[in-house]
Structure 1
Amino acid sequence: MQIILDIIVEEYYLRAIVDYRAKGNFILKRLTATLRFATIVKQKRYSLITANSKDINENGGIIKVKTNPLVIITTSRHQEKIIFNIIPITHLVILG
């Protein structure tokens, strides 16, 4: 089951997919560059297979980079810091 949620990440308004099956929080690689979010190389790397059982087509399917903690705010004014794994996905943001 997926839910669409409007969120604010830092000061940017984005639309996120909330997916209870997702194994983490993910953000589109191109978006992090466009919005100039600071990124760091992950010490613990892992492979990822998408919901349709396809490997991520980059870095041999290994997630290597993440964001620094980013403040997100939901429409209900819930606020927290989240670290996103950076991957080439079809949505801007996936919250797991």
Structure 2
Amino acid sequence: MQTFIASGSAQLDEIREALSSDDLLRIKRAAHAIKGAGASMHAATVKAAAARLEAAAEPETRLSLAQLVEELGSAIELAISHLRAHGYYVNA
């Protein structure tokens, strides 16, 4: 659980940095990593948000990236809240 949260938060930070420098490849790679982590944790909302971001990290769709990054951040926060509600210690 801790690994999922730590890596998801770190990858989200990387995505935000990459967004500020318009680095679509970094966005795509980090979103892909989060998508895999979400799938392994059965966090469907995280997986779906990461998949949308990964697919949108293309030159012709870059205008929607900021909104998708925020959606992914919200999904990760929801996953953290869910883990806490079920008694898991989450240091994030």
Structure 3
Amino acid sequence: MKITKLRNYIESASRIVPDKIFLNVKHKYHIGRKLNLSNPKSFSEKIHWLKLNYRKPEYSTYVDKFSVRPYISETIGEKYPIPQNLMETENSQFC
């Protein structure tokens, strides 16, 4: 129960606290050492550095599995997006 409350607190704090501070605290909590963003050496430090310093608007399109489909079709071809299998249920339109 305490872990769930802590996770909820951390996730709500992510909306208020600046990204750099939030990533430092989260990295310290999960990895156990301070996040080195000035000279990143580990893979996780490099990923955090990229999150903070290399932002592009199209990244949100790339991570969304539905909105990336037209991009893939346009750039590398129609045959590459994996076919979608949607299952209809009684209570909702799609599951």
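Nothing in this text is a laboratory measurement; each read-out follows from the coordinates by a stated rule. Everything quoted here is computed from the prediction, not taken from an experiment.
Of the structures labelled 1, 2, 3, one was used to calculate P(r) over Cα pairs in 5 Å bins from 0, in percent, giving 2, 10, 13, 14, 13, 13, 13, 13, 7, 2, 0. Name it.
Derived from 3, not from the others.
Comparing relative contact order in percent (Cα under 8 Å, 6 or more apart) across 1, 2, 3, which structure shows the greatest value?
Sorting by relative contact order in percent (Cα under 8 Å, 6 or more apart) in descending order puts 1 first.
Here helix-only ellipticity at 222 nm (-39500 (n - 2.57) for each DSSP H run of 4 or more, over all residues; to 500) was calculated and came to -15000; which of the structures 1, 2, 3 was it taken from?
For helix-only ellipticity at 222 nm (-39500 (n - 2.57) for each DSSP H run of 4 or more, over all residues; to 500), the value -15000 is produced by structure 3.
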